[in-house]
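Visitor: Some structures to go through are shown next.
Every number here is computed from the coordinates shown, using simple stated rules; none is lab data. Just so we're clear, the structure is a prediction, and the values are computed from it rather than from any experiment. Cβ atoms are built from the backbone, for glycine too; each structure is taken alone.
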Structure 1
Amino acid sequence: MSFKQKTADNSDDLIAVLKQWQKIEDGAVAQTTKIMAKTTNPFIRLVMEIIQQDSVMHRRVQQVMLDGLEKQAFSLTPEELGDIWELVEEHAALEKETLVLAEKARKNCRLFIHRHLLTYLLDDEQKHDRLLGQLEDFKRGLYPYA
């Protein structure tokens with residue numbers, strides 16, 4: 001089997017997995033909607049809303065990946081990244097501030113549910129920081145001597 005054939009097979013497998021996964025995410029959105037309709041508890045509703053929004057975003061990411069495999073491959077030029085880099089750095093600084101605040105709030109919180117929600121927020125802010133770090137990795141890849 002040639003490298004090109006293996007790559008095509010791997011892409012076909014990935015496409016199949018992503019499409020199956022999208023169906024599950026659609027089911028998660030429907031399920032969280034049912035749960036929210038059945039409760040008035042603000043904590044349960046919040047958790048279901050978080051999961052629902054994450055599922056919607058997961059499906060969107062999967063669709064972008066599918067589009068990159070089936071329609072047009074991803075591309076990123078130095079100019080595209082350069083045009084926004086100053087704003088990305090400003091945003092990264094804001095994310096660092098939120099990490100400090102979230103950690104401080106979580107460390108000082110003694111309320112069980114609040115502490116868990118602060119942990120969720122901290123994890124999400126850390127995710128944002130990682131995503132911005134990935135953009136920086138892309139930049140280094142485009143500008144290896146920068």
Structure 2
Amino acid sequence: MAIINQLAHACVAAESLSEAEKFFSGLLGMQIQFRFMKGEKVIGYYFNAGNGTYIEVFEGASLPNDKPVLRHLCLETDSIDDIISKFKAGGTYIGEKKKGADQSYQVWTKGPNGLDIEFHQYTPESCQKTRKDCFVNW
């Protein structure tokens with residue numbers, strides 16, 4: 001029995017949020033599901049990639065060849081508690097469950113190559129469901 005539903009989102013860095021918006025929303029026609037806000041400032045976007053999957057974009061550094069940095073992968077689950085139990089039973093590191101600023105439950109681990117892996121369990125209040133902007137304090 002699979003405990004992963006699908007890829008929830010891929011998070012990438014962009015040198016310019018306005019250019020990212022032009023590319024993902026303007027060129028590709030992906031709707032903005034919600035914006036990450038710090039006070040009145042937009043610090044990131046959640047673009048709808050269809051079928052409950054998203055591309056999360058934050059302004060940040062890029063590699064020397066100007067390719068965006070993949071920051072983490074996020075996998076959607078219906079039971080984050082089962083993920084935590086499975087990791088603990090296998091003796092594999094898993095972080096603590098918490099509710100993120102987007103009102104989704106999340107827990108983090110590291111993949112075999114050191115890439116951060118996030119697991120998401122949506123709630124009825126999740127910004128992914130409500131399409132409300134996500135206000136952060138980090």
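Visitor: Given that mean count of other Cβ atoms within 10 Å over residues 34-41, derived from a single structure, equals 11.2, which label among 1, 2 identifies that structure? Please list the in-between numbers first.
Guide: Values: 1: 11.2; 2: 13.8.
Going label by label, the one that fits is 1.
Visitor: When you work out mean count of other Cβ atoms within 10 Å over residues 10-17 for each of the structures 1, 2, which one comes out largest?
Guide: Working: 1: 11.4; 2: 16.9.
Greatest value across 1, 2: structure 2.
Visitor: Please compute distance in nm of label points 7 Å out along Cα→Cβ at positions 58 and 106 for structures 1, 2 and give me the label with the greatest value. Don't skip to the answer; put the middle values down first.
Guide: Working: 1: 2.1; 2: 0.8.
By distance in nm of label points 7 Å out along Cα→Cβ at positions 58 and 106, the leading structure of 1, 2 is 1.
Visitor: Something else about it: Here helix-only ellipticity at 222 nm (-39500 (n - 2.57) for each DSSP H run of 4 or more, over all residues; to 500) has been calculated and equals -3000, so which of 1, 2 was it run on?
Guide: Values: 1: -31500; 2: -3000.
Only structure 2 yields this read-out.
Visitor: Further question on the same structure: Can you say which of 1, 2 returns 19 when relative contact order in percent (Cα under 8 Å, 6 or more apart) is computed? Please report the intermediate quantities before stating the final value.
Guide: Numbers: 1: 19; 2: 28.
Source structure: 1.
Visitor: To which of 1, 2 does the computed value -0.56, -1.20, -1.23 (log10 I(q)/I(0) by the Debye sum over Cα atoms at q = 0.10, 0.19, 0.21 Å⁻¹) belong? Before the final figure, lay out each step's value.
Guide: Values: 1: -0.56, -1.20, -1.23; 2: -0.34, -1.18, -1.37.
Checking each candidate, the match is 1.
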